[in-house]
1. Given a value of 20 for relative contact order in percent (Cα under 8 Å, 6 or more apart), point me to the structure among P, Q, R it was derived from.
2. One of P, Q, R was used to compute helix-only ellipticity at 222 nm (-39500 (n - 2.57) for each DSSP H run of 4 or more, over all residues; to 500), and the result was -15000. Which label is that?
3. Could you figure out which one of P, Q, R the value 40, 26, 25 for Cα extents along the principal axes in Å, for residues 165-276 alone was computed from?
4. Out of P, Q, R, which has the highest value for Kirkwood radius over Cα pairs in Å, for residues 189-252 alone?
5. Given that Rg/Rh (Cα atoms, Kirkwood Rh), derived from a single structure, equals 0.97, which label among P, Q, R identifies that structure?
Structure P
Amino acid sequence: MKRVAIVGLGLMGGSLGLALKRLGLAHVSAYARRAETRKLALDMGATDAVYDTPQAALQGADVAVFCTPVCAMPKLAKECMTSFEPGCVVTDVGSTKAELVRDMNSLFRDTTIVFVGSHPMAGSEKSGLDAARTDLYEGAVTAVTPGLETPETGIQSIMALWGGVGARVVRLNPDEHDVLVAKTSHLPHLISALLVSTAGRTPQNKGLPMFFGPGFRDTTRIAGGSPAMWHDIVKSNRTAILGELRQYQDALGELIGLIEKEDYAGILNCLEKARYTRGQLLGTGSDKAGQSRGVV
């Protein structure tokens, strides 16, 4: 890995560039659409060179990282076909993998270009290059999701890329990845978005913000993420997300039923089960501190 091209300089692409530059892992070239972003990238030291077309950024790169919306990526890559170096290994930072891996592998079939899907579980509700951080990927679990026929050399190249910037790399089947993140990432975001919409349905109540405590702010933080990005996530992982939403709908219906029947023992059992399950899932045990503080 001598030269890395980053196509898209938002939070994820900018942070990758900063990390690669700080660690001296590669020469970094990048593409950004806006002139202000290109100037900021150079001022921040996120790239060695930055261009106003992706084709120019890809020249000479042995690794290319697409940091663009998932649904736009195959079309953009197709427009760049003549600009990829022979043998270039291409990856991405998208949150859904199965559909993208199929589309990109189809695009690069009968070429020497290799696509290896990636999903760094890192980020923020903030977006844009000005939110980029050198340490964004340090300790972050990053799924690498090759297709069945992906050459092992390409897979190892991408695993080395993420491992080099401090990520904890996990190799997954693309379909398995999408089922897992539908539970752990996509469902929480959509619930967070609906919670904000529900709580804010009466904006004329001007005193409402006074009562938004840590619980509301923590639970809804991720609803501040990019709507365009999440549109693509839902579109490209529709089946798995629908399955998780229906499971949540069933659980919500059960809770409503308990409240309607004034089954307070059942409600207590529901809350205790959730608290215990959270401890098991996160490896923290029971949250006695939170209980004793009565945090809301």
Structure Q
Amino acid sequence: MSTRPAYLPYIALAAVCIIWGTTYLALRIGVMHFPPFLFTAVRQLSAGIILLGLIMGFKKTGWPTAGHVMQQAVAGFFLITLGNGLVAWSEVHIPSGVAAIICSLMPVAVILINLAIGREEKPGVTIVLGVMLGLGGILLMFSEHITEFSKTEYLSGILLTMGAVVSWAFGSIWIKKHHTNSSPFGNAALQMFFGGLFCLPVSFVVDDLSAVSWSPEAVYTLLYLVIFGSIVAYASYLYALRSLPMTIVSLYAYVNPLVAVILGWVVLNEKLNLTIWVAILITVAGIYIVNRGYQLRNLWKTQFSKS
């Protein structure tokens, strides 16, 4: 039996870092022309159905068990319905960059939840310091926007995004806890399908359905988010999550705002000054320290087991 190269999970994680860094801007454009939860439902249902069709067409596998489907439906509720849906709703009220910085709290949420439930994969002091340093870099990067957080119209968006962060962290830990050897692409398809499906009743309650507009901006961003933001990046995320430690995978939340800043500078001529460059270096240093912490911990475990 052939084994997959060890670097493939890191390639998958790199894809997540880059692609999801672009989705904040795309999502912001989309929800300006489409009700947010309905937009999320159409996006994720479409992606889930397409991916399920591809899997069934190219790989003849049996139907998953009812228990497995239920596990993926629960994950889809936390990751998609609440995770994606609340971010989409919040970006009606706050800029995509503000949403990105709040979402960078996800690794911190993972650590706190892991500590609360007493999982074995607890981070050491070095890993915690690296996470906090990376978070400090993100905060410095958007320091010029911090004053806007106190505005009343931003408050609901901030709270909604924080709720999405906690939900996404919990959903990621749920997946890690209920790890199986099933296909990450099949799991992604089921999670997107059920997550999008659960968005529909929420949309009927909270969305202004009269605001539906099939404008070119809405269609183009929807297509981009379905193909790249959902199918490609989400399946890559689950593959990386299955193969790498949770806290390393969660570092994508630090890289996403970096991509958003650089993309804004290139495409929209947004500010990229010395302060932002320093923040980028601090964030990268935090990521390095986290990875180094895991390397040292694994080395110590290996030596201890041999002694």
Structure R
Amino acid sequence: MKKIRKLISTFQKMRQAQNHVLSMNRRNLEYVYPNNSRCNFPIADNKLETKAYLRSLSIPMPVTHRVYDSFFSLRKVESDLQNLNDFVIKPAQGSGGGGILVIVENKGSELITAGGRIVTLQNLRTHMSDVIFGIYSNGLSDQVIVESRLVQHKDMDILSPSGLTDLRVIVHQNTPVMAMLRIPTSLSDGKANLHQGAMGAGIDMENGNISHAIHNNVEITAHIDSGHHLIGRQVPYWAESIAIAETVAYAVPLKYLGIDIALTESGPVLLELNVRPGIAIQNANDLGLYAALRSKAGAA
């Protein structure tokens, strides 16, 4: 009898989770594809196209210093970058943080990454060649973007000096539904990607305070490196960040998106769009995204 009751309880919990949690299949079939025409995917999938599409809106975005689209174009990398003390290398069509290289100091023959590693110019050329070859873009030929390195807000820098924390906002039909901070750690080499070792901190949408946090899907209350307490912290420029997310959502024809925003001293800066935002944001918030999406739809 006890086994039967346990089975019933387990089944009930599974049914309850099904009504609250957004699975990958449900995300794709009920939100990504019905709300986003495939012909518009490049607006989000290509960072250069994102910038071009939104340029007229005067939304703050990182400055593009250089773009390399062929192996031949890399011959002048050393002279091109000699006057840049710090910068970020990104694949135009990369995802999940793959291929991003953050340089905090340019010493000429050697460059220092956000994680403290030394990169030679030859290492840099090899990395950029890999980007162009499509190593970080599902085998598709790609472009290398050299962007300005953003300096984050002092509250975020105290919390996480390892790298740039970003704010991920999920929007559906122009409405912000759920958000989290993606906070770098020493394990993530200064990158704000959960699967690379960054932490996820869920945000209360009403007040912009951190309400829950995880690292490697384990609940935490403090930064694993600095020890700084997370729960209850206020996200700087919360209202302004949500306003940017809404502006972008209304401007683009993609109606289910992840919008990534950096929190700098001068205000929020748009980093990129993601037409297939991951579902780990639910763990960061300890809240099912499916229930939140349906709740917002019902309130609209």
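Readers should treat all values here as calculations from the given coordinates under stated rules, not as data from a laboratory. Everything quoted here is computed from the prediction, not taken from an experiment.
1. Working: P: 15; Q: 40; R: 20.
The read-out comes from structure R.
2. Values: P: -15000; Q: -24000; R: -8500.
So the calculation was done on P.
3. Of the options listed, only R reproduces it.
4. Q
5. Details: P: 1.03; Q: 0.97; R: 1.00.
Only structure Q yields this read-out.
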